[in-house]
Structures are given as C-alpha cells and as structure tokens.
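Structures for review follow.
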Structure I
Amino acid sequence: MKMKSINPANLEVIAEYEIDSDKIVSQVIENAHKTWLKFKEIPIKKRSEYLLKVAQLLKNNKECYGKLITSEMGKPIKQSIAEVDKCAWVCEYYANNSETMLKNEVIITEASESYVRFDPLGIILAVMPWNFPFWQVFRFAAPALMAGNVCLLKHASNVPGCSLLIQHIFELAGFPKFCFNSLLISSSQVEAVIRNPLVKAATLTGSESAGKSISSIAGSCIKKTVLELGGSDPFIILEDADLEKAAKTAVVARLLANGQSCIAAKRFIVVERVFDQFLELFIKNMKEIKIGNPIEPDTDLGPLVRIEALEEIEHQVNESIKLGANVVYGGKKIEGIGHYYEPTILINVKKGMPVYNEEVFGPVAAVIKVKDEKDAIKVANDTQFGLGASLWTNDIIKAEILASTINSGNVFINELVKSDPRLPFGGIGISGYGRELSHYGIKEFVNIKTVYINK
C-alpha cells in the first residue's frame, strides 16, 4: 500500500511513498529509545547549537521548502515561505532561551535545600495536520528536543514529502539519527505507537474526533497528551473600532491557508450601529483577493486541500442558505481543475445554521449582527469551541475588561489571532487542552521533579 502526495491545484501526483510496516515502526521506536538514553545526557548548549543550525537551514532554503508546502497542500507560496521563516524563529527562540526555562527552580522550605528540576520524558509522539505542515511540527519539536526528549512524527497522509524533509533537516543540522523520526503510517497504526511502552506522551493538532481518539488511547495507558483542536473564532467589531483596519485584517484573518486554519476568524460579530459600514468595507477588501495557482507569487487564495473539503464547505453554505442566510459575496465552487471555492460572505446568520454552529474550514465568513457589546460577547461565547478571539475597539480599558469575559485560550485586541513562540498557545472546551510555545510549552513534556534535601 502506498501514500500519495497530490497537488490540490492541478490534481497531479507529486510522489508516492511506501507505508511503513508495523515491524519498521517498532524498530524505529526501539532505535529512538536507545538514542534518547544518550541524547538526554548531551549538554543543553550542544542541543542549542544543533537547533540554531536547523534555523539556518530553514532560512537558507525557505523558497525551496515553501514550494514543497504549496505543492502538497495548496496555500499561496508567499504564505508557505513565511511559514518556513516562522519555523526558523521558533528554533532560534528555544535555542536561545531553553537553558533559562529549564533551570532548576529553587523553592525555600524547611529543608536544607529544595528545588524543582525538569527532566525529559523520552519519546514523544506528535500527530500533526496538513494545513501548516512545517509550523505545527517545528513548534512541537523545538521545545521537545531542547528539553532532551526525542520525537516521533505521524504527519497527515497528504504531506509525506514535508514529513520526510523535516526529518532530513534535523539530521542535516547534526541531531543524532533517531532523535527526530518521520513515520509514514496510516491512522489505524497510531494506536499501537501510543501503546508502545517506550512512547511516553503524545500531542495532536487536528480535529475534535481525532483528539478524542488520541486522548482516549493515551488515557487508557496513563500517558499525557496535549491537544490543539478546532476553532470557530469570533472577530468582534464594536462601534468605536477602526473599521478600515478591522475590515482589511478580517480578510487576512479569514483566508489564511485558504481559510483552512484552526485560528482563522470564522464568526464576524458586528454591533448594529456599524454593521452596514463594516460589511461594505469587508466586501470591498474581499473583492481585491486574487484567486489562482498558489505557486504564483501574487496569488492570495489557492485551492482547498481535498475534494471532500470542498464538498463539506458547499454543504455548510447551502444548508445555511436554506435556513435563511444570505450570500452577499461569492457562495459557490469555482469550476475547472483544482478544489477551488470562492471567498464568500454570508449575512443573516443565526444559531442553528452550520456556519454558526460548526467549524467552517474554508474561505467562508459568517457575519452576525448584534445589538451591542453585551450581545456581542454573548454570541462570541455561544459555542463549544474556545481557541482564540479577536476584539476590535479603540477603548483599551474596556477591551481588557471584555477580554476577561471571552471564553477562549487567546484574546487579541485590534489584531488577528496568531501564534508566537514567546506566548503560550492553546484552547479550552472542544478546542483542546494544554499549551504550546513559551516556557509553558516546553514544560508540557518534562517530569517536573521535586528534590528535597536535608543535610
């Protein structure tokens, strides 16, 4: 059985790869464990040197690596190159800061000496998605490796080229063989990997159903998990917002990765006094988006990743229209080769419609009119998701008060939601648990060990 990499823009097969057998997977895990026993003793300064070399490779080859990302999953090339640059940033961040983050934490007690140390766990499995095929991996791998762990990657089946290339980058930078391992396996093989006693924890970025499956299996083995799942992020416009800036940012926030991002703004909640003005600006900016071949540098919107993704978007939009939503821009798939869907804006969106209740993973914006800011927060929180939120107002004092009432892991004021190596990232509710990035992220996969000494 083979794994195929197919370009979603022209449907051409890029390459085919043999799926790893269970025997090969078991051998990789054994080798990874043997490597870990030595790797955890390598001084953190040496691990930092390796990671800085990874960052340099990423920066030196960002155009080449970006082309592979675009070819395998379809996002515009300028976004793919920016993604590779961001991966270099997260590597540099952890290379330069991990020693301080993992330093023993002295705590004064009755003991002669007492402190907390942070020891690596061993092999960590990452199950990662296709929409940010480099970034999701590097933001996990950089802190995990700096903490002294070793990594297994089960990447999405449509980006095997990216998966293997990432392993090659770590090895090229000097990391010992089997520190980072890309497994080309099916979803049905993941359970055995998690249950392997040499695998100590797992992290997943993906769907709610995948999160339930991974956490259930790991939980039955008493193994830790971190989950970053879906989102239906609100983009809240209050009446004193800078509407020009908000509308321009709204387009970027909705269409990132062709609308296929967990932290993309999906529900645009606008108070009625500025609703018509914002909508006019939103449509105007959306009309400026260039749809086309994602490999072209001036393309803003490429194809959806698979035909199933296109069909799901069509279904969500059409069902919402049947229930009373109105299309003011776009609203249908683009005929021809490739999985293209028009950038779309819907109004008269109500609770019960798919574009209100569900995560919409494509270039579709649901614009919801509300009476006032109190109503806006109520609608923003009317969801089981809780990943991020964007709030637009010129009253910063009010914004900070409102931020405390929004149920999400991230609130960005007058800015789109984005991940940053310096800040913790993650969600609540069915958007997952645990945190990636910052000093919080590096401590998710360590043994937080108390040492108590009486002399």
Structure II
Amino acid sequence: MVLPQINFAQTNSVEAWTTEYPKNLARIKPPKFPKRDFKITKYGAVGDGKTDSTEAFRKAIDECNKKGGGRVVVPVGEFLTGAIHLKSNVNLHVSKGATIKFSRDPKKYMPVVFTRWEGMELMSYSPFIYAYEQTNIAVTGEGTLDGQSKEGFWKWHGNPRYGGDPNVISQKADRANLYAMMDKGVPVAERIFAEGTYLRPQFIQPYKCKNVLIEGVKIIDSPMWEIHPVLCENVTVRRVSISSHGPNNDGCDPESCKDVLIEDCYFDTGDDCIAIKSGRNNDGRRLNTPTENIIVRGCTMKDGHGGITVGSEISGGVRNLFAENCKLDSPNLDHALRVKNNASRGGKLEKFYFRNITVGQVAHAVITIDFNYEEGAKGGFTPIVRNYVVENLTSGKSKYGVDIQGLDKAPIYEISIKNSIFDNVAQGNVVKNIQGVKLDNVKFNGKVVDSLENAAMKKSA
C-alpha cells in the first residue's frame, strides 16, 4: 500500500447540507408512465398461487412496452411466476391484496443473464425481477413480492441454519470459482454459472438502467440481496417494506450507481439493511465506477448486520452520501452506521454526512469503520475513508460507542462528531489509526468529552 497525501481540512457540513444536498435531490426524479393498464389476467395469468404465469407476465410487459408504456397490473390474488424481465416505460404495479410468488425451480431463472454477484460480474441465473439497459421502469403498489426462498434458495448457502447441507448443496465451490475467474481476468462472457451451480439470484436488479422507481411494495423471503440496482442513474426507492432473514439478505444495495434516493423504507433483514457498494477487487477497479450522490432519509432499521452501511464490495469508491432522520433500533442490529473495507478492496470513500439519527440500541457499536474486515491488511490497495461527519445522533444502548480501526499504513481521516449523545455504552470505544478527529458537544454516558480517547476508551490490541 502507498500512503496517500491527505488534506486535513475539516469538512464544511453546513455547506454540504445547504448546497450539495438540494442539488443532488433535485436531480432525482421518479419516472412517469402513460395512463394505460395491462392486466396480467388478460394474458392468461391465474391468481391461484399454483398456475405458472411466467408467460402471461412476459406477454403483458411486451405489449405495454410496444404500445409506449403504462402499468402492467397484478390484481388481487396469488400469481406464481419465474423471472420477470422489465422493459422501458413499464411499471409493474402490484395491487393491494396481490402477491407475486416466485418459483423455487431454478430452471425458471434460465437462460443466464449478465449480472453481478457479490460485486463480481458474471453470466448466471436471472434475478427474480430484472432489467438490462432499460429506461423508465418501476415496481410499485401495495402488494407483496414473495421470494419463497426459505424452503428453496436459502439452502444453496450450505449453512444448516438455513436448512442447507454443505455436503449436498453449497455455493462455496462456485463462489471460489468466480473469485478465481475475476482474479485471472477471465472475460465476463466466459464466467458462466448456469443450471447446476449454486450462486443465488438477487430479487430485484435493474442493470445499466436509467430512471428507476421501486415504491410501496413489501418484499419477503428473498434468495439473496433484495433491491440491487447496478450501474444505474436516477434511482428512487420509496416506502418499501422488507422482511427477510435469510443468508446475505441485504435490503437495498445500490452498486456503482449515481443519484439514488432511499426514503421512508422499513428494513428487517438477515444482513445489512442498506449497503452501498461499487464492485469487488479487480472487477470494481476495472469498471472504476463509484456510487455517488446517495440520499437516505426517513428510514427505519430493525434487525441486520448494519443499518446504513458502506461496503464491503467497494473498490470503485463512494462519495457524497447524505443520511438523515433515520431510526435504528434492535438488539439484533449489530451496527448503526457502518463502513467495511480492507487492503484487498481499496477504494476511496469520502464526503459522508449523517444528521438527526436516532439509535435505540445496537449489539456492537453505533459507528463502525473497519479496515480489518475479512482480508484486513492483506492486499496492495489502500482503503481510504475521509470526511465522515455525524451530527445530532442519539443512542440509547450499545457495547461500544464507536469502533473505528484503520490500518498502520492506511489511517482513517477526518472524523467529525457534533451534538451527539451515546448513552449506556458498556465498554467505551475501540479506536486505532485515526487522524484528524473532531468532537463538538459530544457526550458518552452523560459526560462531555473532547476526544474519543477520553470516553472510557478501550483500545484495541
């Protein structure tokens, strides 16, 4: 790793919130659709929860697209289907009382599509709802998207906790094979993971799309990541409710995207609630596309590994993250605000602004920035975090207030915490390799402190 030259000027958060935030918000506008409806039952769909309606969805979407767009409407009932591929100017509208139940049969997600799995590109199973290089697409309504993965795809993880048997079915070998292909620079078209392999598909994945809206729906029992826009521009995720406790069940993972709004959503997940990403290792560096201009506001987080998380597939970098007015509270939520990075990922993470964050309780730390994640210092790529500002945060209970650990050759720079309260902190802080910390009116267990070292700190070894 080569230690970068860093400007230690503290971030002007007032200017960021008053100037940059409104500019970013003004660019994010959900798509609009013609007032035309295409009800899937007119194309042969049967809402009995048993009849395969895959072809009916395809026909309705094709006709809606050909006629200039509108809503493909899922009426009241339970509709069984395989992969749904959206096209430009199509709003898949799931009515109140309607449920789309996704098949447990892997054949229903063939043939392979161009996708991304844990930050690596490949040709594999179609995500349940997928779009590639489309413009003006949406999934809306008050209905339910049921992945039915608890008795299906979760087993592919191989963990007995999720009903798997690693001696029978496991993603481990396929995951290692994909890693090896990425490291060797195998062309993506040759990274084929078809039927008989066990890399679980994502739930909703718009890929290289513009003007995307996901609004109102409830998502349950996802095979893996739930909402995963990749290389998209102008994305709105609004009033979505996610309850899914399977393996790697992240809630919303914008990856290498630009101009993203996530607001008024509810997350109760088996992994990170929100995880902002930009590609893993060589693939992330090859594409070199950061996720930038992200706004998270008014969201509620319950169970999960992290609440508002950046990483770990982060090699393309992240910049300009604004998060406000969010509530995070669960004994089964490990971290509230979290960054995961290491020397294998690298990536520049900068200009993060948090304000008005309410934390009831978390199991580990309220703020975690960890360069020791997974490979830690093993790698030749310098992880960078700088300009990380937290204002008006209150926390009721946690093991640590902050757990912020850089590496010897890669410190974490410019952490600012203002007007914040950390109560019922059991074991102080864990702090290592930080440069440029600023505290302003910050209380730990009722005491105003001027440094993290004075906050009943517990130093890491």
Structure III
Amino acid sequence: MNIAVASNAVADRAVTVDSADYYAALKSRAAEIESRYRLSTPRSAENFRRAATVFPGGYTRDAIMRGPHPTFVDRASGASMIDVDGRTRTDFWFNATSLPLGHAHPAVVAAIQNQAPRGTAYYAPTMHEVVLAEVLLERLPGAEQIRFANSGSEAVMMAVRFARAYRSPRSGGARGSERSQVVKFEGSYHGSYDDVSWSVSPGLSEVGTHDAPHAVAETAGLAGTDGRVVVLPFNDPAVLRRYVEVHHDEIAALLIEPMANRIGLLIPDRAFLIEARALCDRHGIVLIFDEVIGFRVGYGGVQGLLGITPDLTALGKIIGGGFAVGAVAGRSQILDLSTPDRSHRVTHAGTFNGNPMMAVAGRATMDELTPDAFDRLAALGAYARAGLLAAARGLPLQVTGEGSLFKVTATARNLHDYRDAATADKRWESLCSLALLNDGFVLTPAIAGCVSTVTTREDVDALLSAFRDIVTM
C-alpha cells in the first residue's frame, strides 16, 4: 500500500465555493454557538474561574485551551465522557490520541488494580518495565534497545541528546567529529524541549523564504538557535539534500515527524523520507523519527507501514496505557552511550521512568493492540475520513489523516507542507469544533480526531451527521 498517496488522495478535489464567503457564514454565528456552549456548561465555567486563581490564565496544560472555557470532565468510560454538568459527550480525541482502547478499558483497569496494592513506584527496577520494553522492541524491527522517560517531550529531548553524544569525539562518536546541529522541519511539533520549540506554528509573515525558512521561536524564554537548530521546509527532499550536502559536518541529527500532527496529521511524500534516510547514511547523521502520535497508525507505527527505519524513535502516548510515558528506542550503538561504565556518558535520571503502574497499563494496552485490532482501527478511520470528505466536497476544506486519525483543515489549498496548512482559517475551525462539542462530540479546536477500539460505526455516523449539518448550513 502506498501510504503517502492514500493519505493525500482525500484532498484532490475541486473547490467550488468562495472561501471567504463560506468561512464568514459560520463566523457570523459565533455569538449563538458560544452562548449555547455557555448555557450548557455553567459548572465548567465556575470550575474554570476557580482554576484561574491557582493556574495562570486558568490552565496548566496548553493543549486543552478552548474558548470561552474548557469542559471539566467528571468521569469517562469507553468512548464516552461525562462532564461536571452531567452531559455525555462522545470522545474523538482520547486524551490527545493516548487512549487507543478508550477510557477505563477493563484489561487496563485490572492491570492497575492488581499492581496498585503492591506499590506504585520503587527505587528499584521491576520486570514489568522489562516486559513492556521487549513488547515495544518487537514492534520496531530497527530498534535494539530502549529507555523509558515520562513524556513525549522528554523522549525527543533524550533522542537529541543521544544523537549529539554519538557525534562527539569525547563519547567515541562516529568518525570522531563534533556535531551539535539538529535539523527540524517547519510546522513540526516535538514537545516543549527548548531546542525543538522553533517554527512550530509561525505566522506566514515571519517565516522567510521557502528554501531558507527563518527559525521562529514558538515560546518566550528560548535562548536561541545558533549552532544548535536549523529549520527546513517539511516534505521538500530537494531543499533537504542541498542543505545537508553543504552542512553535513555540522549536523548531528535530522528530526522528522513521519506523521506531522500540526500540518494536518499528514504523512509526507515517501521520497522525502527516503532522501532523509539516504543522506543520514551517506554522512553519518542520526535519523530520528518522532512517533509519539504516529505509533498509533499501525502495529509498527508509521515506519512499519512505510518500511523506512530510523536510527532512533521517540515514543509516548499509547505505550503507557493512559499513564505519563515517553521512550527513546533505537540502535544499540547509540543507546549504549548511556551505559554506566562509560566516560562522558549520556545521563538520564527520572524518578518515575519505567514505573510499574505505567508498565502494566502499557503492557495491557499493547496486548490488546494486535495486528487485527489495527486493521479494524484503520478501516473505521478510513470510513470517518471518507464521510468527512463527502460532506466537504466542493467546500474549501481539506480532509487528511491515516490509520485511526483524521483532520479537517479550513483551507482551499491541498496540504503538502506547513505553509499550506498555515493558510487555514483557525477561527472557522475553532467555531466548527465548538459547534460539534455543543452537539456532543469532542475533537480538538483544530478539528483533529481519532477513533479507538471502543468507537463504533454508529458513533462515527452520528459525528458525520452533525458535521454535515454544520458545514452545509
């Protein structure tokens, strides 16, 4: 199966409606949509006011920010969440894709109930972390060793640290050359680590030329990029080749999302990933895949579907069964740089790394995610994308995604890179998402969603019906 073609084919259609007029129609209803939300969530509004007294702006987690206020959840089971106002909502984001079995899956609940009385964390290893590591390495054929962390951000941070150490002569690095530069790609999100928090969602007025993008800070408080980070356009093998051929003696790693979340859950052209692999092989550069989200796409992640193997893989989300988790997996030649008997080793402490609660929940989740389970998830995800595409036909909306994931982007442009995605009307997307939430469906404010093993075809049909009503009104 040509995954790249499958991912992008849904965007290949004519737009017959004027974009500005189309987006304006929904935006003219903003007051009505927001008023309906406020009326249905008075206790959430009250809770948010209380949260604002202890959290700056009321939030301790950026990903859940939503106007006019977030929905506070009381409990969840399967594909359903019950909010503090007693409303049942069908979940189509499952804590940022991290719950592929849905909420409170019986196998996961049983695993953590069995472990909790035995202790939740120790100043010692357990066999639970060893077994989970073995399960994950079996699914990543190019990976020989793994280290656990506590978030996807931390996993990326550690992967970058390993890559830089591998290129350092003090650590006996390959060819004995000192390299510190990491190449990342415009529009890619790799967590909150400083060296990757560049050009994640820059304004189009800030980005510079396509061939030489500016590195734009995603957050205040960054120290700069000199000698550390370079940003290149996503999905452009020619620009990547030209840059690497000139600067390879400076580059420690290429850091790539094989499924780019912020660009539309988009798998790049296969040629881009093949070129990246070939350049890394030619010049002794470490190729890192960030599969924190992408590992949900198939039994072996995106790399398993495409048959392209990185040197290191950053993991998170689904591998922890609903608990905080991260991991970096890859070639033993690189990960061995953290072994205790080395000088100038890569150090990596963490009070909760590989803790038994995460490990048993992760193992229970992986056991349920068989190849057949991934086939069913992919089929339902494809059904959802096809239904969204049918509803969006002729409209300035793009539908993308792969496996269990889908995304609607409010632009008339086919999505190929960040600059296409950045033309989206974000206000329209947030209002459409809020209108769907009013109808009982949880997606991101940017209309990204996913299905899990507990999602039914009837759940998807109900979402599609609500989406059709909103976009054709």
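Quick note: the coordinates plus some simple rules give every number you see, no bench work behind them. Just so it is clear, the model here is predicted, and its values are computed rather than measured. Cβ atoms are built from the backbone, for glycine too; each structure is taken alone.
Observations, loosely collected:
- Between structures I, II, III, the calculation of distance in nm of label points 7 Å out along Cα→Cβ at positions 338 and 442 yields its largest number for I.
- With distance in nm of label points 7 Å out along Cα→Cβ at positions 234 and 266 derived as 1.5, matching label from I, II, III: I
- Origin of the derived value 10 (relative contact order in percent (Cα under 8 Å, 6 or more apart); candidates I, II, III): II
- Each of the structures I, II, III was assessed by FRET efficiency 1/(1 + (r/R0)^6) of positions 34 and 114 (r between Cβ atoms, R0 = 30 Å, to 0.05); the largest value belongs to II.
- Comparing mean count of other Cβ atoms within 10 Å over residues 74-81 across structures I, II, III, the highest figure comes from I.
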